1. For mean count of other Cβ atoms within 10 Å over residues 45-52, which structure out of 1, 2 has the highest calculated value?
2. Ranked on distance in nm of label points 7 Å out along Cα→Cβ at positions 69 and 221, which label among 1, 2 comes first with the largest value?
3. If distance in nm of label points 7 Å out along Cα→Cβ at positions 53 and 173 is computed to be 4.7, which of 1, 2 is the source?
4. Thinking of 1, 2, which structure, once Cα extents along the principal axes in Å is computed, gives back 67, 41, 39?
5. Comparing FRET efficiency 1/(1 + (r/R0)^6) of positions 141 and 213 (r between Cβ atoms, R0 = 35 Å, to 0.05) across 1, 2, which is largest?
6. From 1, 2, which structure was Rg/Rh (Cα atoms, Kirkwood Rh), for residues 29-180 alone = 0.96 calculated on?
7. Given a value of 24.8 for mean count of other Cβ atoms within 10 Å over residues 133-140, calculated from one of 1, 2, which structure does it belong to?
Structure 1
Amino acid sequence: MSSNGMTLQVEQLYREYKPLLTSISYQMLGSVSEAEDAVQDVFVAVSKLDMADITNPKAYLVKMITNRTLNMMKAAPRNRENYPGQWLPEPVIEPGSENEPQEHILRREQLGYALLVLLQTCTPPERAVFVLRESLGHDYADIAAILNKSEAACRKIYSRAIAKIGHRSRIDNEAALDASIDRFVQSFIQATDTGRFESFIHLLAEDAVLLSDGGGVVRAALNPIVGRDRIGAFFSGIAGKGSLKGTMIQVSISGQRGLLLQRADGPPFAFTFEPNSGLNKVRSVYLISNPEKLTRIKGVTKKLAVT
């Protein structure tokens, strides 16, 4: 094939598979910018190959991005050891619409932000197997081929990931999950609107945990806040200082319902909520206020003023 033909083929593959490859890498890394770097690295390598010899380009590219991302993840723990406070995945914030364009990074089969947080407790191989299995629906034979492992080994890795992630991986009723999270979202909107957090605090599990990521740029709790009463006191305290004043917007955060608070006198805040196994209480609250992680905000228009 001529060099022009090769270039056109690579460009076509890039247009067709970039969203998929970015999605895989992002779910494993928790960082869109790093995922985009991984995709660029893959296509630089692809540009030097003769793709005519590859019978299944999609499978080949999925294998390349998975292994490239695994290599990048070796450096991630060292980087996060020096991170000020809690490290949370970078959210991708989009309108809370059911009609998301196909080219969006996060598609409907995405795992959701809360599950991205839980995946951080897994090893890199566990994350890779879980994402390939749960997000892409690959069988163990495909996963084994991608990771150059046996099917039995991949099954064991998947089982370990499930054990670490816990109940969230076993929620099959997406409609019930969405309804549960929407209930939390509406209660939090009311709380920030009125300044009265009693009803929202009642929705928190006794042992609920709040994680906040300010990245050392915005003031945030450096350690997890554990317990319903302590979380309630935290929100009442920052609300009393005016930190929750602004425009509250219902959005999709990495494929999960959440809230974006746009503030006139400071960077935005993003909130997501993780339900317990019964879907009736908030198990975890995630507050992302690091402005460096809140740059992926697309076409958000639905607004509710909070005064």
Structure 2
Amino acid sequence: MTAPNARLRELGTFLRGRRGRLEPVEAGIDGSGPRRTSGLRREEVADAAGVSLGYYVRLEQGRGGPPSAGVLNALARALRLDDDEQAHLHALADPSRNRRPTTVSAEHLQQAQDVLDLLAPPSAAYVIDRVGDVLAWNAAAAALFVGHFLADSGAAGHGPDNVRPNNVRYAFVNPAAKQLFPHWGEIADDAVAHLRATVGYRPDDPALRALVADLSAESPDFAQRWERRNVRPCHSGRKVFEHPSVGRLELDYRVLDIPATCHHRLVVYSATKGSVDFCALSRLSDAWPT
């Protein structure tokens, strides 16, 4: 299967999923008559978007060329997509948006570590790639995420090239994650929706395909969430931790894109200086070997 075909097939699946979730009343359609399935009919979406039924059917089947930006916007309005979902739809249809190299070079790893070294303690920080592999981290991050970063490495920094920790795998496979996150369901939802938003429009990506295949086989929780096709980039927020050493922590986080890389991002967890959470994070960082 060629890369364009993979993208268009995923676009069709995404459209079908969103059509099936939108009830007629939400779309301003009279749905009082008998319906065999939930959601909108294909002809209702086509009519609302101003395209022919045959053309829309071909889109859902992943056939034909990529739709124009105008058609995509009309479909987004018809299906009541939010901003993130609309951006995902456009990315699926337009491969030219994703021409960055995917290879992780030694230079990229060193650049990631250089960024981390600039962060003042006790901020917990790490750099991840497009599929959630962790490229580099600091001591506070290693102490915060129990049983994650140092499983295959003796010190903070980066592990062997072929054994990188992965954030999505950690959330779904490592038992420590469910102990660390009291609101694990929200963490799991965000992890999958963020992965979809970052590279879900590249279904032909070998790293993505391998990760999804492995986790779908290992974790029914992951498989169910992946099939929902929710897309939600994570830029900032707050997470609650139940840490075995210092107890409950509430930390703010920021996610920053790193230019000139293939969706590498810097993730930083911090707390207000002088707060209980700041002091607890400081104790974790000070106690962890560097």
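1. On the way: 1: 12.9; 2: 18.1.
The maximum falls on structure 2.
2. Of structures 1, 2, the maximum of distance in nm of label points 7 Å out along Cα→Cβ at positions 69 and 221 occurs in 2.
3. That value comes from structure 2.
4. This value belongs to structure 1.
5. Once FRET efficiency 1/(1 + (r/R0)^6) of positions 141 and 213 (r between Cβ atoms, R0 = 35 Å, to 0.05) is worked out for each structure, 2 has the highest.
6. Details: 1: 0.96; 2: 1.17.
Matching structure: 1.
7. Values: 1: 16.6; 2: 24.8.
Only structure 2 yields this read-out.
Each value in this text was obtained by applying a stated rule to the coordinates, not by laboratory testing. Since the model is a prediction, treat every value here as computed from it, not as a measurement. Cβ atoms are built from the backbone, for glycine too; each structure is taken alone.
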